[in-house]
Structure formats: structure tokens, C-alpha cells
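*Asks:* In what follows, structures are represented as C-alpha cells.
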Structure 1
Amino acid sequence: MLIAIDKRGSINLPAEIRKKLGLEKGTYLDLSLSKGGAIILNPVAIYPTIRLSEEGLVKLQEGRKSGMGELPNWLVKDMKSAEPDSE
């Protein structure tokens, strides 16, 4: 499959390839080169980070030190009767 590099240095992956690999808008790809010069693109997942204030970090540390507790009965009941969203 022949593709061209545009004036900005971008390439377009053909729809057939994107569909086959499940690549969608916003998918990140890691680019590397093999010893022979082949270009290798691997999809990667990017997870956003969470920034906590000093107060939030203290609460998080306290929570971690407190160990594991039991979930409230109402939550356990809701979790047991949960169903997948139809949408």
C-alpha cells in the first residue's frame, strides 16, 4: 500500500488499516525505527494524571494507612443488582 507524506510531514493511514486495527481519532501511536530502517507504529494508551493539593495528598495517605474496610450494605446491594447500560 503506497502512501505519501504531505507538506507538513504528516501521513494518513488508510481507513482499511485503521478499521482493521481499531484505531480511532485520538489514538496515540509510538513510532520507532527497526535496524533495517522500517518504521514501526504501536498503539499506546495514555492515561491522564490527577493532581492533588497538599490537603488531598494528606487525605489520600490517611486513607491508605487506614487499611481496607467493608463497603456499606446499600452499595453492595446496588453492585449485585447492577446491569450494563443499554446505550
Structure 2
Amino acid sequence: MPLKRCVLRDIHTLAQFYDELARQLAFPAHFGRNLDALWDVLTGEIVGPIEIVWEGSAQANLGVDYAKLVALLNDLAAERDDFTFTLR
């Protein structure tokens, strides 16, 4: 399978984060736009390999949601051999 690469740039809201992931990784229409749904889609519905690169993540002013998103993506990287996540 070819690498599915998602590069996140200029993310300033949680809605932008979900919109870009869904668009770049072709999430199914039923994606629920929350952490549980994100986990479910990335562990069970999107075939790897997957690479997510979040550029300018330090400028993302998402409050507590930022830490939750980063933790989830890091957990996914630990869970899946074909998933990588990088903050830049």
C-alpha cells in the first residue's frame, strides 16, 4: 500500500484539525469529529502506512485539546507499526 501522508499547517481550531485530517486521509462520511471517533477511524478504518506531520504545532492555540490530540496521536504511533506522527 502507498504511504498516506497528512501534513497539518496553520491549524488554529479543533474544527480545522479534524477537517484537514478527514480531507487528507479520506475519512469516511460518518466520522464523528471527536477523540473516540478519531481513534476508531485511525485504528480500524484507514489502512496504513500513515504519516501525520503537524507543522507549526507550537502555534496551535487549542488549549487542553492540543495535549489530548498529541497524546492520542503518540498513542497511535505506539499501537500501530505502520503509523508515524511528527511535531515540527
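Please treat every number below as a calculation from the coordinates, not as lab data. Bear in mind the structure is a predicted one, so any value in this text is a computation, not a measurement. Cβ atoms are built from the backbone, for glycine too; each structure is taken alone.
*Asks:* From 1, 2, which structure was relative contact order in percent (Cα under 8 Å, 6 or more apart) = 38 calculated on?
*Replies:* Answer for the origin of the read-out: 2.
*Asks:* Comparing FRET efficiency 1/(1 + (r/R0)^6) of positions 17 and 73 (r between Cβ atoms, R0 = 41 Å, to 0.05) across 1, 2, which is largest?
*Replies:* The structure with the largest value is 2.
*Asks:* Suppose you compute helix-only ellipticity at 222 nm (-39500 (n - 2.57) for each DSSP H run of 4 or more, over all residues; to 500) for every structure in 1, 2: which one lands on -9000?
*Replies:* The structure behind it is 1.
*Asks:* Upon calculation of volume of the Cα convex hull per residue in Å³ from the atomic coordinates, which of the structures 1, 2 produces 85?
*Replies:* 2
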